[in-house]
1. Which structure, out of I, II, was mean projected area of the Cα convex hull in nm², for residues 9-64 alone derived from, given a value of 3.9?
2. If relative contact order in percent (Cα under 8 Å, 6 or more apart) comes out at 25 when worked out from the coordinates, which of I, II was used?
3. State the single structure among I, II that was used to calculate helix-only ellipticity at 222 nm (-39500 (n - 2.57) for each DSSP H run of 4 or more, over all residues; to 500), giving -20500.
4. Given that distance in nm of label points 7 Å out along Cα→Cβ at positions 17 and 113, derived from a single structure, equals 2.5, which label among I, II identifies that structure?
5. Taking distance in nm of label points 7 Å out along Cα→Cβ at positions 41 and 81 from the coordinates of each of I, II, which one would give 3.0?
6. Given 0.75 as the derived value for FRET efficiency 1/(1 + (r/R0)^6) of positions 25 and 73 (r between Cβ atoms, R0 = 35 Å, to 0.05), which of the supplied structures I, II does it correspond to?
7. Could you figure out which one of I, II the value 15.5, 46 for Rg and Dmax of the Cα atoms in Å was computed from?
8. Of the structures labelled I, II, which one yields 1.00 when FRET efficiency 1/(1 + (r/R0)^6) of positions 33 and 161 (r between Cβ atoms, R0 = 41 Å, to 0.05) is computed from its coordinates?
Structure I
Amino acid sequence: MLDDIKADARERMEKSLQALEVAFARIRTGRAHPSILDDVVVEYYGADTPINQVANVKVEDARTLSITPFEKNMIPVIEKAILKSDLGLTPSTSSDKVRLPMPPLTEENRRDLTKMAKHEAEGARVAIRNIRRDANGMLKELLKEKELTEDESRSGEDEIQKLTDDMVGRVDAMLDGKEQDLMEI
């Protein structure tokens, strides 16, 4: 029973880390990367579809993405979707593809993006602490129902605290890496 609680807590904490990775991927650095467009969807035959399912998205050079739609009539739709998204990017269109130049980041933009990254990291820390609280609550329930001894409950709480410390350390390491990426000129 104790192992199940720890395994569940570990699995949920890992999911929080994965969600943080996704959030960090959305925070753009000065470099072009196809994952920047992961949240941008276009209307394709009546259904909202991610851009990467209606077009090839490639890195043309360090600061430019090239989007080549499978159907030419999708070019204006893709252009509108990028303009409507909150990416702050302006596409340029040619006859058969859309180019998405990444403007260089100013110092102020870098600071704002770093603040966003810190906010996302804090959200992940809070989620991990909430998972710890839930796991400790389950241990206390089992102790109350006399399915665990006090020693087992205490050692379980210690192990969950170690797991929490490890996961928070990983969040901090991810944040440090993202901050270095953002502040790199």
Structure II
Amino acid sequence: MTIEPLCSVAEPTEAGEYARFLTDIFRQTYGHGYAEDRLERHIASRFGEAQQRAQLVDPARWTLRTAREGQWVGFVMVNRAAPVPRAVVAARPAEVERFYVGAEAHGSGLAQQLLAAAVERAAREGHDALWLTVWQHNARAKRFYEKVGFVHSGMHPFEFDGVPEMDDLYVLPIGTG
């Protein structure tokens, strides 16, 4: 699979494609773990085109995306202003708010490359750690994050369709410069 360029900053004009990709990949990732009506309500409340456009213009966030033949294959969204959990011990952390790579790119090294680009940018901006949460039933994601250096640092609340849940919290210390 050839991805060109590896990644670029997602633009507000891509909000429609972003919303479609996010909706599809969210269904693929979590569809087996939730009742369909709950899953669809969660998607409807968070993944509309207008919501994605608002996030793409938010100066506290940036999104790197990668595409093949004009179609999104993966992305990472970093939020520099998210409230930081107590378990994250860093002077200037940023949250990896969303990070998805399509199943067709699993095992290709794309996820590592996309994450490395996010780490590089975060370090250039002076962040000393990235943190994220992972659905407690997503063993594949947890293995990936541990493989690339994230450390399990506790649990963190997440609301799914109005119901509080607990996600695993991971932190990656990064160099700055």
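Taken together, the values in this text are just the output of simple stated rules run on the coordinates, not laboratory data. If you're wondering where the values come from, they're calculated on a predicted model, not measured in any experiment. Cβ atoms are built from the backbone, for glycine too; each structure is taken alone.
1. Details: I: 5.2; II: 3.9.
Label of the source structure: II.
2. On the way: I: 25; II: 20.
It was calculated from structure I.
3. Details: I: -20500; II: -10500.
Source structure for this number: I.
4. On the way: I: 2.5; II: 1.7.
Derived from I, not from the others.
5. Working: I: 1.0; II: 3.0.
Computed on structure II.
6. Details: I: 0.75; II: 1.00.
Traced to structure I.
7. Working: I: 22.2, 72; II: 15.5, 46.
The value was obtained from structure II.
8. Working: I: 0.70; II: 1.00.
Considering all the candidates, the number was obtained from II.
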